[in-house]
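I've put the structures underneath this note.
Read-outs throughout are calculated quantities, based only on the coordinates presented, and are distinct from any laboratory measurement. A quick note: this is a predicted structure, and the numbers were derived from the prediction, not measured. Cβ atoms are built from the backbone, for glycine too; each structure is taken alone.
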Structure P
Amino acid sequence: MKEVKKNHILIFPFMAQGHTIPLLHLATFLSTHHHLQITIITTSGNAPFLRKHLPSSINLSIFPFPSSPLLPAGVESTDHLPSMDLHPIFVTTTAHLRPHLHQLLHSLHLSNSLPLCLISDFFLPWTLDVCRLFSVPRLVFHGMSTFSMFICKSIYTHLQPSSFTSSDELIHVPGGPPSLLLSRHQVPDILLNSGDPNDPTTIILAEHNTSDINSWGIIVNSFSFIEPFGTQAL
């Protein structure tokens, strides 16, 4: 029977500072206020930034960033991409970190010290399948507010381009209050499922949505006092 270290949590941020910083705050809070053992998974190029902003009580597990002929050499964070057109390729490339996560959990399994859970960014949906192999609960992290997250998921699930008869027509966001109206030009095409099903961005969104639904829970960078509606809606 496997043993679980009830005071150990793995955290896996996406390689972008806007996604990483909130998880550094969470890691520091859990370590200093709840005395949990925290290990953050990152890559060689991102490790110096993390170490600079973390207390020494938090450990790093460093993976080599996968090489890709489609990405500039040495780029390990979206902040350093020469063009955001490369963002889908960057996201897809991070999936090649899967074997390293598998090896980490396998070694923890052999030492009877699997973590209590893994908290990973929503841009890393493949972590769910790896966690399932070792029966480790995976929580998905969203850095956006609950309100914006609700809008994105409602539009992606319920609306299509044909829902709008013109770019200026106001459409009610399903599940939201009557006053929550948006026009077609306020909604990104990718949220309306209007892309080619073989398009990388469309595939990425579908993977994110599926992994969110099947994960053990969702952590959002917000709290109910400032977002009562968003919290209830989710």
Structure Q
Amino acid sequence: MTQNFRASVTRPAPVVLGLVGLCALLEIAFTLAEMPFLQFDSLRRVAIVHGAFWPGLLAGWEPVFPGQRVTMFLSYAFLHGGFLHMAFNMLLLLHLGRQSVARLGQGGFLLAFALCAIGGAAGYWLLNGSEQPMLGASGAVFGFFGMTIFWDIQVRRKIGLSIDQPIRLMIGLAVMNVLLWFLVSGMLAWEAHLGGFLTGALLARIVTPTPGHRARPDLRDR
């Protein structure tokens, strides 16, 4: 049991690799389509029109297809603004996904990704106030930051250690968002980051009420 748990922490689970691979394949396809020898740059635009999170759709805009007002709360997380945007998010997801799978199982990881992405979209919609589209997996990624920090604080309190380190990490994440917001001239969806983070922390509080709680082995191996 101990050896299996350690392996799941050190090696990304298939579900994490599959999710990362899907996002990478989509971005590679969009990037290749924009190359001069293909000149099919409309592919990314079509994907954004159909899959990005459009706040205007919740304010009376007509959807492109039935159900878009619902699907966009999740589909935006699989689209990115460029290869570097995708790579940064996927590297963080690979790192944070290990502990989440070990705690929640592979099915739980997928559910957490979906819920944190939805929470990120909700945060963007409630706090941004613009009609600009939003895309990227960072809302879900910050959800896993929220879960990881919650678990760290939970364990530290249980064994009587200081919680200074996770608090410093939260401060660091906030400072990083401020710096990135200035670097990209305000084109950072910090609202999605905050919404995802709070969703992840709340989810961890609900599904792992005690420091030693983990998914059952049969769920973890699926």
Structure R
Amino acid sequence: MSDSTPTRRPFHGSCLCGSVKYIVFLTLPHKPPIDTPLPTDSARAHQEFYRCNCVPCHKAGHFHLRTVWAPEDFMLLSPLDPLAELGDYTCNSGAIHWLFCKTCAGRCFLFTGKGETAEVDLDEVGVKDRDGGRMGKRTVWRPRAEGWSEQRGMGCYLSVNGYTVDAAQEGFELGEFTANQWVAYVDCLELHGPEREPRYDKPYEGGAF
């Protein structure tokens, strides 16, 4: 996998009980954005995979998958009103919603911003079911493209928990992410003061591989 051409492809994800189901589009093999300039428009210049050592991320065990453009790269199949139907813990002065399944407590994604429901032909965007069958038109929830920005401080944020991507999907193997040093380790622990630059060899103090 690591020697193949990077390809954007959809992956299924879910909570433990299956009440929360989603599709996330990732480009794999991943190319870490080392020395890549920050984007200047509303989209990101690249996807990012990282582990954070701050208390909420560490205790929740969140493995961050940040896509290039969340309004197109993330589709929630169920529930269709996550802010109303999922449990919600907020941090960062209430800015970030740590949504979780009320049945199994699985945390599939973090969200800040505005969302919307839309009808999407999943066959047209290359999404198959887990058995390779057609899925047809479905109503999905996704971040609203209008007003969305992937830039920091713009009030928009979506991070998928990589641990909730369903296992045994071709091309997705979390062990490879770490072995190939695709995972950035970031230092956001308040005790350390200003954030330090991401690194790819080992976590910062208090963090985990």
| said: Between P, Q, R, which one scores greatest on percent of Cα pairs over 25 Å apart? | reply: P
| field | Read-out distance in nm of label points 7 Å out along Cα→Cβ at positions 158 and 182, computed value 2.0, structure in P, Q, R | value | R
| request: Name the one structure among P, Q, R that helix-only ellipticity at 222 nm (-39500 (n - 2.57) for each DSSP H run of 4 or more, over all residues; to 500) of -2000 was derived from. | output: R
